[in-house]
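Every read-out reported here was derived from the displayed coordinates using simple, explicitly stated rules and does not represent laboratory data. Every value quoted in this text rests on a predicted model; they were computed, and no experiment measured them. Cβ atoms are built from the backbone, for glycine too; each structure is taken alone.
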Structure I
Amino acid sequence: MNPSVAVVILNWNGKAFLKQFLPGILLSQYDNLQIVVGDNASTDDSVAFLQEHFPSVKIIQNDLNYGFAGGYNKVLERVEAEYFILLNSDVEVTPNWIQPVIDLMEKDDRIAAAQPKIKWQLNKNQFEYAGAAGGYLDIYSYPFCRGRLFNVYEFDQGQYNAAQEVFWASGAAFFIKSKCWKEAGGLDADLFAHMEEIDLCWRLKNLDYKIMYCPDSEVYHVGGGTLQTENPFKTYLNFRNNLIIMQKNLPAGDAIFRITIRMWIDFVAWWHFLLSGKLKFTMAVSKGHWHFIKSIAKTNRKRKAIQKPYTKHAGVYDNSVVWAFFIKKIKYFNKLT
């Protein structure tokens, strides 16, 4: 029999997405599966809708909105399975999306987490922002994906049809062995949302686990379903959280060096927002940096004893992706050198 799998969808006021995509998830071709919706204190009628129309789905209700990270931690404390799949509510799945990833992960005890090929639900030939063909970090911990550099999205022409170890797997469709989830301590609830899956993958890599991309499984992500891309709060979270996870996971000397340079790179973004008249985004960058500085002592207490040299990890691009994209005008992953 296949290992037990729990697909866990964290919902917050997402009735429309549940109505649209949950029927397809229930048709998933896997013989040892449970479907769980964790509700993060929705204020719409999501729960009543699920109870009426999808009685086979297990519902776990949180008393508050704990964000993506804290919400999943609370819900998964009450789920028993050998594998967890953290699935965004705005993801359309294909019938055989689970088996290929589980088969890949079962081949190697060191594989802790993985993601499928993630394409755009509105144009299914194109890779999607949140994951594409697997996540990378550049030399200053700037995250990007195979198949997506900044606002350039590649079309799927089979260029990423081989399984490969990557740095991080997307939280939009995140497969993880439950024992590894527990060993690493789950997601960092203080991050609230954004980059919490990168942090978890980084901690797993520091524990000598692998993160994989599986091209034999495809899902389609709408994107921006809970927090729209053009949102100052999202900008704040991204700038703050990126610095926090660098402090948590880099060796001490590396952390000081790379965070210093990264903050100067962020300052360029600050000027860009200011000169573009996007004052709310300018303030979001400043707020993100300030809150990172305020949290340094707290973050330092989270640092683990095991810190691996950064560039030794698979999935690290040993140059600046910002420089490559904006100065050298490199727009595609396979052109990075």
Structure II
Amino acid sequence: MHVLVTGSSGLIGSAAVRHWDSLGCRVTGVDNDMRATFFGPQGSTQWNLHCLQRETQNFHSVALDIRDRQAVAELFRKTPPDLVIHCAAQPSHDKAAEIPFLDFEVNANGTLNLLEATRHHAPDAVFCHMSTNKVYGDAPNERPLKELDTRWEYADLADFNGIDESCRIDQTMHSLFGASKTAADVLAQEYGKYFGLKTGIFRGGCLTGASHSGVELHGFLSYLVHVAVSGKPYTIFGYKGKQVRDQIECSDVVKAFEAFAKNPRPGEVYNIGGGRDNAASVLECIQMIEDISGYATNWMLGDENRKGDHICYISDLSKLRRDYPDWRIRVSLQDILAQMIEAEQRKLATA
């Protein structure tokens, strides 16, 4: 089995590489370290690529830009994949406003290039597209909320499980990142529904894990752990630090891809995040880090929230669990934080 992973040195991509390599599959990774272009040296994933090259047996990395239509098509023509895991993206809500053309070219046009290459050269392949909850824009903020001591919470019991796939994706403020990812999301749906490709669209909550190269503009939990362990200052953007996110460890995302690949439903959309059990506010995460490790975060509260940002977002996982009942969240938020703290300590010790 040949598995092609885009964004293969990133968080979800590298987890996918490790997973399918461990199963004995031939894995081709596509990654040209554009995170370093987006976020500077701290955002680079080269360190993770080197780890993959040491740890894997059947992995080959290609430094290809997914915006290059001809190069993408040629790669698929030469070595058609059986499974495509598409994780490459410009991932920052805020950065997109500074680089709107680059953001759209990577997120939307790059996805189109991959879908077309799949349609022409690997039409029987399963295509898992890593989307985002930012396709909903700020529509989730219309749900009635109540303010508690350390978090915002849904006021209506009907919303207890969180946001499901019926939440609208238009007539909201998305950020330009959300808009480009919405274009890619709808394209992936259409290639499933119109052309019959085996596309699955996964709208991620907060995707995280010890291999995340978190920076201030992307990778909230990873960056929070980094500043806590290193003693750097941290700024919370608005909402009193009570904004809620659900955290899912990268290996649990990959397990959802694997379940879909075994029984694909063309053009289907799934919310994927940590769900209710792995949901916490920024303030709660800061306290959890201190409780687990003793590191006290040097934080301050900024006055302004990020435009279009969610106040309380929890992924309703009901649809994914219904269609793939063997899938479940295996890594708790406490375990995620413990793993990330340990990894950050190792980085600092070897720096």
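For which of the structures I, II does the calculation of Rg and Dmax of the Cα atoms in Å, for residues 78-173 alone return 13.7, 41?
Only one of I, II returns 13.7, 41 for Rg and Dmax of the Cα atoms in Å, for residues 78-173 alone, namely I.
Can you say which of I, II returns 0.55 when FRET efficiency 1/(1 + (r/R0)^6) of positions 222 and 246 (r between Cβ atoms, R0 = 30 Å, to 0.05) is computed?
The read-out comes from structure I.
One of I, II was used to compute mean count of other Cβ atoms within 10 Å over residues 94-101, and the result was 15.8. Which label is that?
Value 15.8 for mean count of other Cβ atoms within 10 Å over residues 94-101 corresponds to II out of I, II.
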